Structure P
Amino acid sequence: MTHWVPELLAPAGSLEKLKVAISYGADAVYLGGQNFGLRSAADNFTDSELREGVSYAHSHDALVYVVLNSFLHDRDLDDLPAFLHLLDELKVDAVIVSDLGVVRTVIANSNLVVHLSTQASCVNANSAALWKEMGVQRIVLGREVSIEEARKIKEKVEIEIEMFVHGSMCMAFSGNCVISNYTQGRDSNRGGCAHSCRFEYSLEKDNEKKYAFFMSSKDLQGLRLLEEFISAGIDSLKVEGRMKSNHYAATISKVYSNALDYYREKGSFLSDDIYEWEQELAKMSHRDYTAASLITPADGTTIYSERQHSTGEAPLGGVVLETKENLYTLVEVRSRFKKGSHLEIVPFKGRTIHLDIEELEDVSGEKFEQTRPGMLLKLPYISGVESFNIIRVIGEARND
């Protein structure tokens, strides 16, 4: 007997990240084109990359959602129909929209399914019902909503519900923030967020000044709440992070897909594997984790009051490009490591593979003491390793 689990929706900030996320188990990815989205600093997709990405996803039984979640002026709307026609032609599975005018434009100019972005701040059943009347088929609820509140909205409105399960959090109400406009002259509601809430600010009271990161949130992590999401019938679990690394895309996709696969087979999470999954999530760059508002409203304990991300993450050493059976594994190096370093290769399925580097050799056969980013490295052939597997640097060789 198999048990129902939600869709796992991963970020795809580039074509490579799309392939990595899907290879590591994501059921769907969301991405942006060159315009109309809220992550203008991400790599985003050209039209040709969209074609390749959608084709790759569909050939691997994964879905593609395209973000159109910026708030658009009339001059922007004039250019939107042509892009919608392309998305229709490519059979994109849905678009993610914030603006009511964009919803009307999508419905009038395409057959695309419309999902409502969290940017629209839908946090109650009446709002969800109104969006449903406008033609929206899925609501990405505001991050202020608890799992229990989401359950009630779904029951009342009978609409698909998507919630965030992991990633960076915004201090503003579902992303409606104007701090970047003030500090940087960049509009976060039109793709220009400068992450000003992460800065250290000075606070002055009674002629006493102190410095604090009072607006920076901890990162969301809902691994131990998966059963609550499932019980509430949440249709899709979304991971934030289109601007984050391949390491991030691979790790979150593998951990959450493994956990959901376990539940699909067993019908529970009663397993010591959850400790291993949590250790994996600690190996990528992150702030301290919090459940945010998933159970109770976020409060002062969810503020991240440090300058840097949490320590302990493992650097991304490289990405496997290809393997030649019984001969070699070809790797594109992403960060420096030395001969004698200890590496972890993360396969799409199963446990990590440990490798101590005794020699560093490039494709021409030249040997090195230390790699450099961008070089092509030949490692020994390792059974079970495939293209797009990521490689972490767990321990560096010491300089004696």
Structure Q
Amino acid sequence: MWYFRSPEIVFGRDALDHLTHLSGSRAFIVTDPVIQQLGFVERVQDKLKAANIASATFSEVEAEPTLEMIQRGATAMTSYQPDWIIGLGGGSSMDAAKAMWILYENPQTDILAVNPFEPLHLRQKARMIAISATSGTGAEATWGIVLTDPADQRKIAVGSPENLPDIAIVDPTLAMTMPPQLTADTGMDALTHAIEGYTSTWCNDFSDGLCLKAIQLIFEYLPRAVENGEDEEAREKMHNAAAIAGLGFINSMCSLAHALGHSLGAAYNLPHGRAVGLFLPYTIQFNAYNNDGQTRYPEIAAFLRLPATTPQQGTQGLVQAIRQLADQIGQPRSIQQALEISSAQLENDLDILTEHAANDTQIITAVRSPTTQEIKKLFLYAYQGKDIDW
């Protein structure tokens, strides 16, 4: 038995207007300083005022949400006593809002112990709205929460289906100000979500179509969105693709590229989408090595109308298409290209990188479960930009 979970999704230009139809008294907006400076908080507050809903703002979300920041936000939320919680921005703000919501309703909860199997009893005090301002994480449509532990230099994935937002607002006008680098980084995040969601061991009929559609949209519209941020069609399609990919993968789970990317990104402060996208071709090759007939990569290649006469041709064609896309939008192909670190430094950090990747929750659904030594080799090959041939 399996469950398919989704928020109510409001999408398209002017989707933000949905806020004017809410019923409630107080909303607590969780966001970051950049989103506030761009005037997006004010736009949200104007809509809330039209619904006679007062609001307060916590705009201290960091690029990598920490436990200390989450606790501060939860304390402020408790003081304000909202009946609506709004996560506004990128994945960090929406994840932070989910974590704060949990602590608001369950003050004694250990946020790092939140999991899909123990009840949280949410919605006794508030419901949640997630509003995406970037086109990548799909956090508006998911219940996953990624937090950072600076002391251990690691990322921690927690969450429960209960903390899935009630409403996701996907308004492409909020993405129009994204700079090219952020557009590229978040776009690769969405692509990795969709490909891993389609090929994980928990893939299923209900999420498959969502993942395939997201992959198609990203290959077609991400280069346009990076090249011209004012391309309204490309922005709308990419904003939709990110949410669709989020909805797809949260119902099938991500996999090995996310485990490796979480580890590398936390250790070297590399943006999440850039990190997971970097590992995607290597993990495809690893999963498919001597196993092409048992993976679904050739199906993706065929869907994209890439050459796929044999499973091997389809898999390699998909890898090449991802690398060509990365080149087109200025994404690194190797760790060496992404980070100014020596091979000696990487090897010095290899044990802890491997430990964190091996303990990441996303590794559970890998088609090919790597050994400790294989995880180390994946890091080393990705550093050098070498194809996986083992």
Structure R
Amino acid sequence: MNQTAAVESIDTAPTGIFPSQTLRGLVESGAVTATSPITGDLIQPASIDLRLGDFAWRVQASFLPGPDATVEDKVRAFEMHRIDLTKGAVLEKGCVYIVPLQESLDLPDDISAFANPKSSTGRLDIFTRVISDRGTRFDLIRPGYAGPIYAEVSPKTFSIAVRTGSRLTQLRLRRGRAEVSPEALLQLHDEVGLIDTHFDRTEVLEHRSLSLRLDLGPDAPGGIVGWRARHHSSIVDIDRPDNYDPADFWEPVSARHGGIILNPDDFYILATREAVTVPPDYAAEMVAYDTLVGEFRVHYAGFFDPGFGWHPDDRSVGSRGVLEVRSHDVPFLLEHEQVIGRLRYERLIARPEKIYGTDIGSHYQGQGLKLAKQFKSPA
């Protein structure tokens, strides 16, 4: 069923990411369906939370279906065993699972979708990607796609407890291109202040994005500039917020001589020097991996929602970007104010009816260096 006419009647803006009210319209029109009701709390300012279904397949390896196969075709070739999630189950670290999601899509021909882990998923080092039948790329779902979608889940640091309905990923939908041009990005910064530190206008024009730097400065509370995951710890239940003592899972990291050395394949939580603002008419995404700034990956969960760090009457507020960092192959030195990643802004087709913040239960508004919501605040 082609839903283009129904969607265009909701909002006729030609291009951009869809806000909460348009996402709700897509649900009502049947472009997004699910095996259980899509309730209002699943619809975020510019995304829909995706829920795990009733079971998971443990598979031998990660894969893409490719243009000639469905996900289940590949699973039949590589499945090891099937796990019931209806009463809860443990997904073990170092293993790869494919989980049918409750949500399915019937997209109009001019609407595409793209997914990303939720913030807490990234901070728990759960490598999570969305795949679709006959898909050739992770997390990107082609315009006009009709069919089921699946989560590939691979816990890297902690074994995790999940169940039917657990939320690890989120889905954004858009029509056409939504990227903010460098010139418009400069103007937007002049109007609202996208970051609270030095703003290199020439660099913005060259890279079409904002550079973010690392905060390893001497003024960190208690001298703690980050957290490193312990190698041997207990299971984390992702549906139990404010439940675990950080000391059982993390050890604090202090900077020496203005920097830290990443151990290969250790997992770190760090923070940006900049406080970031995302105005309500926009969304942002961090570039996850850039070999030009070093052999490490940063920020698995790349979405910054409309309203992140934003206050209508105070442009100095902002929220720090919290980074999930892992070095590859060799020890790597990170220094204070080193460029750690880049932030791209995209426009929405309309201002969302609700924006990121405490009013909708957002856990990371106004954050500094902060662990995932499952952990209590460090003493």
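Only the coordinates and a few stated rules stand behind these numbers; no lab work does. Remember, it's a predicted structure, so these values are computed and weren't measured experimentally.
Taking mean projected area of the Cα convex hull in nm², for residues 109-276 alone as the criterion, the highest value among P, Q, R goes to P. For the read-out helix-only ellipticity at 222 nm (-39500 (n - 2.57) for each DSSP H run of 4 or more, over all residues; to 500), a value of -8000 was computed from one structure; give its label from P, Q, R. Derived from the structure labelled P. Of structures P, Q, R, the largest value of volume of the Cα convex hull per residue in Å³ belongs to P.
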